[in-house]
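Below you'll find a set of structures to go through.
Coordinate-derived values only; no laboratory data. Fair warning: this is a prediction, and the values are worked out from it, not measured in the lab. Cβ atoms are built from the backbone, for glycine too; each structure is taken alone.
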Structure P
Amino acid sequence: MARFVAHVPLRWTDQDAYRHVNHARAVTLLEEARIELVFERARTSGAGSFSTGLLVAGLEVEYKRQIPYRAAPLRVAMWVRDVRAASFTIGYEMHDGPDDTDPVAVTARTHMALFDLEAARPRRLTAEERAFLGEWGES
């Protein structure tokens, strides 16, 4: 399966009183990785229209281990599944460190819905968006 990999830096404010990444901050780190995929990489691949309306319709997160604060970024591997007419799901593995050999600390998935903000209604995937998502799809 093709995976898009983002490296997200930790900030001092991401840790909680127990000196590990706070559960809510982990969701923010996943969001930063997702932005790199669906906005930055999609735009450079010719599928930049996600930035005109893409909403999180569902979120599921499982915390496997604590992530202590460190200067090194975290590795977030992402893939796409369940591509429908107006939605898709992104799967995530957040590693406890920058490498794929570091243990997985968080697994998650977000169900994404395409939305036309001007018309205030859902919209369908374009051919370019569908092709882009296919690059990162499950086999």
Structure Q
Amino acid sequence: MQRIHRGQVLGTFAPELSAQMYSQAVSLHGRILSCIMVIEQNSPGPFVVHMRTFLMMFCFTFPFTAIAAFQPLMILPMQMMLSFALLGIEFFSREMEHPFGDDAVDIPVSAVMDNVKRMVQEVQDYERLRFKRAD
């Protein structure tokens, strides 16, 4: 923010560009705070243990509750499909709980930051050229 202000005072940045840069910086700051919250906030341990235990109990007891509702040959395919779906949801929730990291499915934070640096450098280069032309 200080650099944007200094660039505006020196006449490097036009007022419209400075306002836009301020707005982008504030927006970026808010998003970074949201990301930090996601990184540092974990699900409570007892909640995770309880949900996993409940999920396993459901997967093991479902065939006994489905005996009256389905034909005997359909119980195993239904059990497999339901267990696959619920265990997949549980796996996805674990991945979504920690979206930043080094896994292949994580958000590529370093690549995003490199792109932001490149874009800021382009803006600085453009403003330098513009300032030199004004001289």
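Here FRET efficiency 1/(1 + (r/R0)^6) of positions 4 and 84 (r between Cβ atoms, R0 = 35 Å, to 0.05) was derived from just one of the structures P, Q, and that gives 0.10; the source is Q.
Source structure of the calculated read-out (relative contact order in percent (Cα under 8 Å, 6 or more apart), 30) within P, Q: P. Looking at distance in nm of label points 7 Å out along Cα→Cβ at positions 12 and 116 over structures P, Q, structure P comes out largest. Out of P, Q, which one gives 12.9 for Kirkwood radius over Cα pairs in Å, for residues 28-67 alone as computed from the coordinates? Computed on structure Q. When distance in nm of label points 7 Å out along Cα→Cβ at positions 76 and 124 is worked out for each of P, Q, structure Q gives the greatest result. So Rg and Dmax of the Cα atoms in Å, computed for just one structure, reads 15.4, 47; which one of P, Q is that? Matching structure: P.
For which of the structures P, Q does the calculation of helix-only ellipticity at 222 nm (-39500 (n - 2.57) for each DSSP H run of 4 or more, over all residues; to 500) return -28000? Of the structures listed, the value fits Q.
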